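The structures come next, written out as structure tokens.
Throughout, read-outs are computed from the coordinates displayed, never taken from laboratory work. Note that this is a predicted model, so its numbers are computed, not measured.
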Structure P
Amino acid sequence: MDDTERGKLKVYLGYAAGVGKTYAMLEEAQALKSQGMDIVIGYFEPHGRKDTMARTAGLEIIPRRIISYRGSVFEEMDTDAILARRPQICAVDEFAHTNVPGAEREKRWEDVEVLLCAGIHVLTTMNIQHLESLNDQVRQITGVRVRETIPDWVLQRADEVVVVDLTPRALLHRLERGVIYDRDKAERARQNFFRESNLVALRGLALRETAHELEHRVVAENGQAVGEDPAGLPRRHKILVLATADPTTAMVIRRARRMSDFLEAECFAVAVQPSGDLSGLPDADREAIERHLNFARNMRIETRILEGGDVAQALVDFARRNKVTQIYLARPRERMPLPWLSRNLVQKIASLARDMQIVIVSERDL
């Protein structure tokens, strides 16, 4: 099969368990199904997380393959069954997983490669500590040697990489509430891998590494590296935030401002309206957007109101004109105050901006 028939790979990337990678992947799976796409779950690891398990409702799940090894029974993704089913898209959790001896391939990413070669598009999840080149650095940070790794070239070949971000304190709050692991396991995790200093360092590593990777991606249409200007000179990072009336906008602006300081990047905050101004909005929405834009200006972020009926297209067009490298978006909630601010909008932006890094920012109380 030639490369034109190869499936597309989309990776949801985080820095630790519990940031929301699998949830975000399943949200996209649900949205794709609602659009009439033939999508299945090839492998899903619930870890007892009820909210995440609920996102599988109505999605077809391919039964796992049972493998016996040293007197015990293990379950692995059944790649052959997925190939026989031949869906358009397959969601595969835990990309870096090592298969039990007796499986046809050693690593799950190798199983995913088989699906991609068969023309099946794949959504998957992984944490930054599983990237092979960072293995020693992660050990220095955490004191833990990560055994399950993925070669760098595998991630570099991904068609899309979406960063799912959550502050370390918010992640620890989720851990304390028993959202990530049961109480006993959560306490052990907090004493070891989930120390706040570790999480802060890993989060910085994830954002820095994905920004670095973006610089080296090549835009196939013209052979120019994303991190270069037309003259071939290095290009600085630029960050873009979509400003809406939703209260989470302020949180996203703060997160983008911190990252722009970290990367020494320019930062924009834009609202999109068909009229090019806010005059046609209800008073409450207009006041909220004005408040968020003022907040951005107070943080020395350049603001604009863009004219456009298609929010995603207008946002991405602005991003390309201004050589934006990262777009920050709030993770959609179950009930959004604005009907167009939805999972479909986030997915459309991600689809249009494949040559940019998309950062999905989770709410602090999730």
Structure Q
Amino acid sequence: MTSDQLLSGYDYILPSELIAQNPVTPRDLSRLLIVDSLNTHVHSFFYDLTNWLLPGDLLILNNTQVIPARLYGRKATGAPVEILLLEEKDHNCWLALVKPGKRFKLDSEIWFYPFDAAHNAPHNILKAKVIDRDTATGGRLLQFQIPDDQSFLGVLEQFGQIPFPPYVNHSEALPSQYQTVYAHEPGSVAAPTAGLHFTEELLERLKAMGVNLAYVTLHVGVGTFRPVEVEDITQHIMHQEWIELPQETVDLIRETKAKGSRVIAVGTTATRTLEGAMKEIKVSGGDELAAFRGKTNLFIYPGYRWQVIDGLITNFHLPKSSLLMLVSALIGRERLLALYTEAIQKKYRFYSFGDAMLILPSAVI
């Protein structure tokens, strides 16, 4: 077994002050580490992305929208509780992480109030019942009581809050700053953070120079919160994720590759959508990329043979995370960790509100 297959091979030490608590303003003022060959890299800023992309390049963006997935409520006893919605399992039935877990016994009822309202407003209450446990996540299945004339997402707008990641614990960011400017399809409980660096103006500049844009959808869910817990990472099983790859995007990918231009994924979610769709198509007996809508559980780590993407825009990821393994599969684990060491030395900002990395095809191993 090689170091590439060991969980301990993906560890690094990050000073806590480099965990970004707030986004930069404007968004594209974040720093950008360009990995442009097998031996060199360049430090720049995200607004200079136009200097590194070429006419005919295709950016694949994940248009998912973060929903107000964090709710605070009380049990009938008055005990306070907190939940984070992860994934809809059935109509108005959601898998959720819960705090404190011991208070979420089967058949117990939770009352939620609008997050900006006093708890003495009983006429405006959202109720949910605990109907099952989920051993894989330690969470609970909650059946919400929603009036027939209302949608669950509409109710969430009143009762829920946009959830920031747990390591963003003293942020002044607005909820809108945790959405991409092209967010369109509600369903995620965490943002596709590589896309947070784009402004409307930067996207227009890119289009004006001949860079094409295409969209996929991956709703970030429970897989984001599941760490890799086995030392032999080849034994890790990814949670299934819902993805959608539309025909329009497939057509643009084919046209791009036919011209010899580059397909560059914006973020690990867009990457998993494209590569995951190809995996599921092959499982079904196909051999060419096609429109796909469904679930995949593709786990990408060194040794993976890339099927669709040529390059990647991504943030700096947590130690020992499956996302770190995915990026390692693109440029090599040792080189990636060396780049992370340099980024730490140069005080790059890490994680969701942090800086970015552009990996161009010439760097791909």
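Given 62, 47, 45 as the derived value for Cα extents along the principal axes in Å, which of the supplied structures P, Q does it correspond to?
Q
Which of the displayed structures (P, Q) returns the greatest value of relative contact order in percent (Cα under 8 Å, 6 or more apart) on calculation?
That would be structure Q.
Can you tell which of P, Q yields -11500 when helix-only ellipticity at 222 nm (-39500 (n - 2.57) for each DSSP H run of 4 or more, over all residues; to 500) is derived from it? Don't skip to the end; give the middle numbers.
Details: P: -11500; Q: -5500.
Answer by label: P.
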